[in-house]
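See the structures that follow.
Bear in mind that the values in this text are calculations on the coordinates, not laboratory data. Quick caveat: nothing in here was measured; it's all calculated off a predicted structure. Cβ atoms are built from the backbone, for glycine too; each structure is taken alone.
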Structure P
Amino acid sequence: MTDQQQAFINKIAPLVQKYAPQFGIKVCSPIIAQAILESGWGTTDKARYNNFFGIKYYAGRVPSSYAPFYSQSSEQRPDGSYYPIICQWCAFASVEDGIKGYFEFLMNSPTHNYDNLKGITDPHKYLEVIRADGYATSLKYVENVYKRIVDYNLTAYDPKIIEYKTNYAAKGNYGSKRPISDIGYIALHYTANDGDTDEGNGNYFKNNIVKASAHYFVDDDSVTQSVPDDYVAWSVGGKKYTDCAQTGGGSLYGIAKNQNTISIELCDTVKDGTIYPTQATINNALILTRSLMEKYGIALDHVIRHFDVTGKHCPAYWMNYGKWRDEFLLKLGSSVPADTVPSSESLYRVQVGAYKIKANAVLMQNKLRKAGFDNFIKEMDGYYKVQCGAYSIRANAEALKTRLMQKGFQAIIV
C-alpha cells in the first residue's frame, strides 16, 4: 500500500465508522472498499465533488448534497456489455458530507430497498445484499470490492465487540454524586505503567485508598468502569503546572474540572521498556469515547487531554498536539484544527457578567448554577468575570449563548 492510499483510508475510514452506526449499519469494511473502488482512491472526476460512491442525484433524497453536477459514466448489462450514461450526481461540500451522503442515499430510498442492510455484520454478505438491492450493475461488483477488503485488511475498521466490566473503586478514591447535565468534557489520560491492564487497575483502585481515580480504564480487549459516570472522579484537579508557558498545557485550567469531566485512562499492555498504548487499546478508547460523546452530547472540541487542564504531562506521548490530533482526534471522525493547539487566547468564552465586587459575581454564579449552567469566576483586568464555557469552535459558543439567553441571561462571547 502506498502512502497516498493509506492517507485516503485514514481520511475515509473514521467517517464511515462515525456514521455507520447512526444509520443502523454494523459493518464498515465494505463501505471503505466501495469508496476505494468507486473513486479510484479519490482520483475520479466525481471525487472532486467529494462523491466517492457514485451517488446519483435525486431531489431531496440526500440532504448533505448541496447541488447536482453532470458527468458521464457507464453501466453493465446482464449479458456483460456496457452502455454509457450521462446523469446528475450528488456534489458534496466536504469529505464528511460525502460519507454521510452515502448513508442518506441508502436509508432515504423511497422503496426502502436498502433497509435490509441494517444489522449485517459479514462484509461479503453486505456486498451481496447491496448489489442485489440494485446499488451496482457490474457483474463482478461483489468480487472486485471484496478483493479490496482482503488486500488492504479493511476488516480492521469493523466494529469490535469490547467486554465492558464494572469494578468500582473504594469510596475514598472518588467524590460525590453529580447531575448528569454537569458532564461536558472527556479527558484522556495514561496510567504511566509499562505493562498493565484494565482489570489490574480496577482492582488496585478498589483495594487501595489513594484519593485519586478515573471513570474508565481501557486496554486491548476490554474496558473497566471504576467510577460511575454520575459521580465525580478525582482525576483532573490540582494546581496548574509551572511549566505550562513552555509546554502549552493548562489552557483549560479552571474550565474543565473534576465536576464536569469524564476521565478515561489508557493502559499499556506490552511490557517492553517503553510506555505507549497498542493500536488495539487506542481503538477501544476511540469506541468508548464516541459512545460517551453520543450519550452526553459532548462536542469534539471538548475531548481533551489531562495535559490541557493542569499541564500535567499526561498522556506524555500525546503532549505534542500533532500526534494527539493524528492518532486520536482525527479518528473520532470529525474535522479538527490542522496545525494549531487550542490556547486560552484562541478560545471563544461565553460570559454572563463582569463585576467590580466579587460578591455580585458569586450571586450570578449561584443563579446560573440553579438554572443548570456550570460556570466559573475569572478575575481579570480588575473585574470578576462570570463565564460558562470556553470553546475552540465559535459555533459551540454561539449555541451556549443562545441557550443562556433563552433562560433570560444576558450573554456575550469574548
Structure Q
Amino acid sequence: MISMAVEAIEKTGIKNVIVVVPPDYENISSAINSKVIYATQPTPNGTGDALVRDSQFLQKAKNVLVTYGDIPLITPETLIKLMDQHVKSQDQVTILTTPIGTNKGMGRILRDSNNKITSIIEEKETDKETYKIDEVNAGIYCFNTIILEQILPKLSPRKNNEIYLTDVIEKSAISHKIGSLFSNSSWETLGINNRVKLAEAESILRSHIRKTWMEELRVLESQKTEKLMAQFTTDKSPISPYRVAWELNQFLKDDTVYIGDGGDVVTISAQAVQPRSPGNWMDPGALGSLGVGTGFAMATKLVHPSKEVLCYYGDGSFGMTAFDMETANRFGAPYIAVIGNNSAMNQIRFGQITKYGEERGDTGNLLGDIPFSKFGEMLGGYGEEVTEAARIAPALQRAREEVKSTGKSAVINIWVDPNEYAPGTKAQTMYK
C-alpha cells in the first residue's frame, strides 16, 4: 500500500522522498522498492509531530509536498495539479480538498465569508452545522518551507497528547495566504485503516484500471478506424465488403442485436461494427462454426421480442440454413438477414490461390451467383438485391420497415467484391 503512495510521488518528478516511520520499520522498508529517506518518529504523537521529524531534511527545499502513506490510490496527475497551483498562486499553504464521498471521518474545511480557509475541524469535533459541510481535507498539502519552520515549533499537543498537522492551517490562516485545490475524485484520497477500507480500495482500483484500459483501447480503435475510412466509404464497384461493414454499423440502433455468421465478410465487419449495448453481439466464436446465424437469430428474437435482430451472413453460411427462416416467420421471430455475397467460400479460396495459383485457386470453393433475396420473398417476407454501394443504406431501411409492418423476415443480398479479403484471411498460414 505505502509503495503505491511512494510510486505516485516519484512519478511527479520529486527526487527526495522522505517516509516517516516507527523505530521498527523493517516491514515498511521491505515494501518500498524505491530509494527513499527514512525519518524515525519514536512514538506516534500525531501528524504534526511526524512532520517535525522531517525538519532536518527540509532546509534545502523551498516547497514541501506532504501526503499520507495510507492513501494508495492518489494519482501523480492530482499531485502535479496541486503542486502547480501552489507554485503559480504563491500561496504559503495549498490543501487538496474533496467532497466527502468515500472519505467518511475526514476533517471539514471551514471558510469565512470571503471563501478563505480559516481552519480544518476534525469530524469528531464537529457540531451539527459543521458536520454537514461537504468539503473535507484530503490529507495532502503543499507547504512553503519557511511557514513550516515558523509554525511547527509552536504547535502544542491536544488532550490526547498528539500534535495535529491541521493546526498548521489554523495558525497559518492568521497572517498567511492559504489556497486549495478541489478534486471531485474523492476515491483517490480514500484512507485505508481497516480490512473493509482495503477491500473498498481494491474494488476502486480495479474499476479505475479497467476504465483506463478501456480508454486506451478506444483511442487505438479510433486510430485504426481512421486508417480504414477510405475503404469504409468507398463507392467502388463491385461493392467493397468494407463499405458493407460500415453501412451496417451506421444502421444499428440501440436495441439491435448484431449476429455475424460467415467467414471473410464477417471478419471484415468486426473492424467496423460496434453494437450499441453490451450483449448485442453474437458470432460463431473462435472455431468459426458456420451456419449458426439463423438459430441465433430465432433464439434472440424469441427471448427478446422487442429487440431488432440483424444477422450478417456470408453466402456460404446463409445457404446452409436459409430455409429455417420459414421457422422464424412461423414462430413470430422475424429478423433482418443481410448477405455479403461473393459467390464463394472466400477464405478457403484465398488460401488455395496463394498456394496453388489462379488456375487451381477456384477448385471446390465457388458457390454460384444465387439471388438470395428470393428466399425472403418466397417465405412471405421482403427481399432486395443490392449491386451499388449507395443503395445499401436505403435497402437496409426498407428491410427494417418491412419486418416491422409485416412480421416477416427480410433478406438483403449485397453483391461484394470476391477479390477483397480480410487481413486475417491474408495472414492465415494453413496454405503457406
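So distance in nm of label points 7 Å out along Cα→Cβ at positions 21 and 277, computed for just one structure, reads 5.4; which one of P, Q is that? Computed on structure Q.
Set P, Q, criterion distance in nm of label points 7 Å out along Cα→Cβ at positions 173 and 253: the highest-scoring structure is Q. For mean count of other Cβ atoms within 10 Å over residues 165-172, find whichever of P, Q sits highest and give me its label. Going through P, Q one by one, mean count of other Cβ atoms within 10 Å over residues 165-172 is largest in Q. When helix-only ellipticity at 222 nm (-39500 (n - 2.57) for each DSSP H run of 4 or more, over all residues; to 500) is computed across structures P, Q, the figure -9500 traces back to P.
Quick check: 1.10 is what I get for Rg/Rh (Cα atoms, Kirkwood Rh), for residues 61-308 alone, calculated from one of P, Q. Which structure matches? Matching structure: P. Taking Rg/Rh (Cα atoms, Kirkwood Rh) for each of P, Q, which is largest? Evaluating Rg/Rh (Cα atoms, Kirkwood Rh) on every structure, the highest lands on Q. In this comparison of P, Q, the computed figure 1.00 for FRET efficiency 1/(1 + (r/R0)^6) of positions 69 and 189 (r between Cβ atoms, R0 = 41 Å, to 0.05) is attributed to Q.
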